[in-house]
Structure I
Amino acid sequence: MSSLDTPRERHGAVDVVASLLAAFSITLSALALVERPARLAPVAAILALVAGRMSARWSKLAMAAMIIATVAWVVGMTIAVITDGELL
């Protein structure tokens, strides 16, 4: 048996970039909970949408990033309004 009989899956550069964008979107969403949610959460949502469109392989991660960005926007705006914090 040789190792050439089974095809290997290769991860392209697009898949790597898409996964990094989705991960950065989740990080940005977490930051939006405490600092300027009206600016950061929409940027996180746009990054999640771009990541989802770039690669079908990481579409579930991008969908999770989009849900997290939406929740972070709602919770961050609520926290900012209650504590009289900065929105923009």
Structure II
Amino acid sequence: MIINLHIDRVVVDGVSLEQGSERQMRVAVERELTALFTTRGVPSSLLGGGAVPRLSGTSMRQPKGSTPTGVGRDVAGSIYGSFSRF
């Protein structure tokens, strides 16, 4: 199965990351989403294909000093989990 997922924008409020760490977070989101789709499969809400114009993730608690990679993994988990709620 081939999955094409395009995420136009991710908004993460209340998380302080170093300037220039956006790429590192984006890579972590991509890797974690790939791992989640590989290990857990495609959520049933996506099996018919189509577009999802907006997706609201779940709340995340990030400890002070969180790394871009850690934030990216949590964002990916929130995105993946949100697929089952629409």
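Before moving on, here are some points about what is shown:
- Which entry (I, II) yields the derived value -13500 for helix-only ellipticity at 222 nm (-39500 (n - 2.57) for each DSSP H run of 4 or more, over all residues; to 500): II
- If semi-axes √(5λ) of the Cα gyration tensor in Å is computed and equals 24, 13, 12, the structure in I, II: II
- Given 34 for relative contact order in percent (Cα under 8 Å, 6 or more apart), calculated: source structure among I, II: I
- Among I, II, structure where mean count of other Cβ atoms within 10 Å over residues 42-49 as derived comes to 20.2: I
- Which entry (I, II) yields the derived value 1.1 for distance in nm of label points 7 Å out along Cα→Cβ at positions 26 and 58: I
No lab work stands behind these numbers, since they all come straight from the coordinates. Values in this document were obtained by computation on a predicted structure and should not be read as measured data. Cβ atoms are built from the backbone, for glycine too; each structure is taken alone.
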